[in-house]
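Listed next: structures, encoded as structure tokens.
Nothing in this text is a laboratory measurement; each read-out follows from the coordinates by a stated rule. Please read all numbers here as calculations on a predicted model, not as lab measurements. Cβ atoms are built from the backbone, for glycine too; each structure is taken alone.
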Structure P
Amino acid sequence: MRILFVVTSYWAFGELTIALQFAKGLTEGNEIMFLAPRNQEKIIKANGFKSVGLYFKLPSINRALLADIASSYSPDFVILSDYLNYSFCDIHYGLKLEDLECFRGKIGAFDLYDIGRKVRTMDTYGFNNKKISFDHERVTFRLLPCPILSPSCNSPAENVYASALDTDYHIQTPEEKQAAKQELGYISKKKLILTTSAVWQDTYKSYDNVLEFVKNSEAAYQQIISALVQDNYVVCVGNNEQRLAGVTYIDSLPPQSFKKYCEAADLFISRNMISTSFANIVMSGVKGVLLQNSRSEGKTVYPYRMYPVGWYHFLEPIIKDNDYMNLFQTGEIFDVEASIELISNALDSKIDTFKLQDYHRQLKELPRGEAILRSL
């Protein structure tokens with residue numbers, strides 16, 4: 001089989017991670033190619049795959065690249081690594097769903113938000129600003145990444161396939177975790193808290209209500225982090241304009257180095273429910289805390305599950321009956337004292353390995369990528 005993955009998110013790597021993990025299960029006897037932002041080609045090639053780079057704001061060139069790949073490579077399957085991102089990528093790359101009509105193979109997509117089930121409204125920055133539907137005529141099969149989405153979403157009869165991001169998660173022993181800490185130079189018995197900040201989280205719209213919301217949210221977040229510094233190591237990876245004394249800030253890390261920090265971490269704090277980094281680290285037995293906001297007060301306090309965009313109600317359908325949500329704790333960003341207590345209690349608690357292993361079992365029972373494509 002020849003498979004083309006189309007990646008269109010230049011500001012975040014979660015979408016690429018999902019596509020790469022799926023592709024790694026397809027390598028034997030298959031030809032795989034990626035069409036992706038040029039800044040992601042190095043990662044793709046480091047994983048052993050061919051890549052063609054998309055040109056930012058050059059739509060005619062990108063459409064020509066699609067046509068050339070359709071003619072010269074003629075893939076049996078074209079897989080959009082995030083249907084929603086592709087739906088908006090005409091802004092950055094000039095590509096639309098109708099441009100995929102040059103391909104003769106089957107077209108599918110990872111549907112990270114399960115929007116293919118029914119039309120949904122996106123609550124962005126506190127406004128219900130757009131209804132999103134799925135083009136079932138052009139995109140004929142859907143892949144639902146697990147964890148994040150529930151394994152019970154699997155429905156081959158409807159060409160809907162829950163797909164495990166990974167099935168080889170290893171739950172570290174206390175001895176392995178201590179060794180990982182020592183390798184990074186953390187030699188005391190303090191706990192290590194890891195958190196991240198993605199570039200796209202700093203590229204929000206500069207509306208007055210959003211600026212006020214971000215200012216207040218960041219102030220609350222910094223209060224929570226500052227309360228944890230004295231008794232724990234705290235490492236923040238990513239762009240952080242505000243820097244607290246006692247916190248280790250690392251602007252960026254290559255994947256293997258970031259993996260070492262994940263292995264050493266006792267707890268991971270996220271403000272993005274659908275983060276693939278958060279999902280992978282929680283599945284490896286690291287305690288996780290999601291900080292969200294469920295309150296709505298005027299225009300300057302809006303609920304979010306994906307900071308600072310919002311999407312509190314948009315993401316609600318994928319939470320229902322989803323065992324993944326029971327594998328981490330959820331706190332409220334503006335309930336500072338309660339969130340500090342939640343994190344402190346989580347640090348001192350033990351992982352429910354039975355619950356985690358049961359979820360691992362559910363993932364292992366899902367069809368592998370090779371079997372999914374063969375069945376199509």
Structure Q
Amino acid sequence: MKKRWIVIALLGAILLTAAAGFVVANERLTLRGAVEQAVMKNPRMKLAEYGTRKSNLNYDMTEKIADVYRRLLNTVKPVEGEDAMFRFVFIDTVKAESDKAIAEKQEEITRHQLAFDAQESYLRLIKAREQKAIMERSLDRAKDLKRLADVAYQTGTVSRSEVMRAEAYVATMEAANFQLESAVTISEATLNMTMGRELTDSVYLDESFTLPDVGGFDLASGISRALNNNIDLMKARSGVTIADAALAYTKFKFGTSDEAYEIAEISKEEAKLYVKLAEDRVRLEVFALYQQLAGKEKQLTALQKSVNLAAENYRLSVLRYELGVATQGEVIDTMLGLSEQEAKLVNEQFDYYLDYLNWRLKTGLTVN
């Protein structure tokens with residue numbers, strides 16, 4: 001009897017564990033949850049962390065070697081290989097320090113980029129589902145039109161061709177719906193990959209999700225932040241620092257009258273020009289993002305008006321068709337117009353927010 005109760009207790013525990021696992025597996029994924037999973041599980045984050053760790057270790061090792069070389073070079077006796085030692089102390093230490101700073105910045109940028117990618121994938125999945133919902137509404141409208149055509153045909157007010165045209169329109173909407181189902185599946189796989197999960201894992205999104213509000217964006221402050229946070233610009237500036245160290249070494253080794261010093265001077269001027277070019281690219285990118293955001297604000301207002309007008313136009317065309325004063329073609333045209341405007345509005349709303357997130361990413365603001 002005792003063994004029987006033990007077996008029952010074990011079965012109960014297994015069932016409870018399985019039920020708990022089912023709840024976790026079907027937990028609704030929030031936008032923040034997607035970001036947290038991406039930062040925690042995406043291999044790109046681990047690679048960035050490894051890069052930082054390696055550069056820190058290399059910097060520590062370089063400093064230890066440089067300390068030994070400095071002590072050797074400070075002795076009165078000549079030291080074998082002192083040219084290489086001087087070069088190491090002058091240049092390699094500067095390079096190791098620059099590499100360390102760049103790797104740390106790269107890790108920070110990777111974290112923000114993954115947060116952006118997770119939000120982008122999440123929002124594109126919701127957008128795909130919203131567009132599918134719009135298409136499903138269009139399919140329902142097409143079926144209603146088919147029903148009206150059937151009634152009109154039975155009463156002898158329209159020809160058989162009207163019914164056939166309605167059937168063709170239903171088939172067109174069904175085909176578009178199937179295409180959007182594929183788009184949803186691809187978006188789910190993209191989100192799973194971004195979060196470091198299996199491509200075919202089920203995705204249960206937060207049903208209460210609404211697009212967050214877009215905050216303010218200022219061009220001058222955006223450019224200023226971008227110039228201080230861009231990794232390519234940081235690498236270009238690092239090139240100037242290293243070129244400056246090489247110039248100091250050349251001056252120490254050969255003086256200022258040797259050709260080697262002139263070459264080192266030119267190399268430094270080249271490095272400074274690369275910084276200027278990188279700064280120009282950053283300014284242009286931020287300026288373009290700003291103009292894009294400003295333009296989309298006005299575009300969204302106009303699109304909302306277009307949707308409202310298209311909905312009213314469709315409603316009136318259906319009423320006129322039921323009264324026999326409008327053709328089926330007129331109803332189909334207004335239906336297509338409404339579906340098109342609804343899809344455009346959804347697309348632009350999501351793209352506007354993604355552009356805003358990209359603005360934050362490129363100008364050094366947090367995106368999670």
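Quick notes
- Structures compared: P, Q; top value of Rg/Rh (Cα atoms, Kirkwood Rh), i.e. the largest, recorded for Q.
- Set P, Q, criterion distance in nm of label points 7 Å out along Cα→Cβ at positions 43 and 243: the highest-scoring structure is Q.
- Relative contact order in percent (Cα under 8 Å, 6 or more apart) derived as 22 - corresponding label from P, Q: Q
- Origin of the value 14.4, where mean count of other Cβ atoms within 10 Å over residues 259-266 was derived from one of P, Q: Q
- Structures P, Q were shown, and helix-only ellipticity at 222 nm (-39500 (n - 2.57) for each DSSP H run of 4 or more, over all residues; to 500) at -9500 was computed from P.
- Structure (P, Q) behind the derived value 14.9 of mean count of other Cβ atoms within 10 Å over residues 275-282: Q
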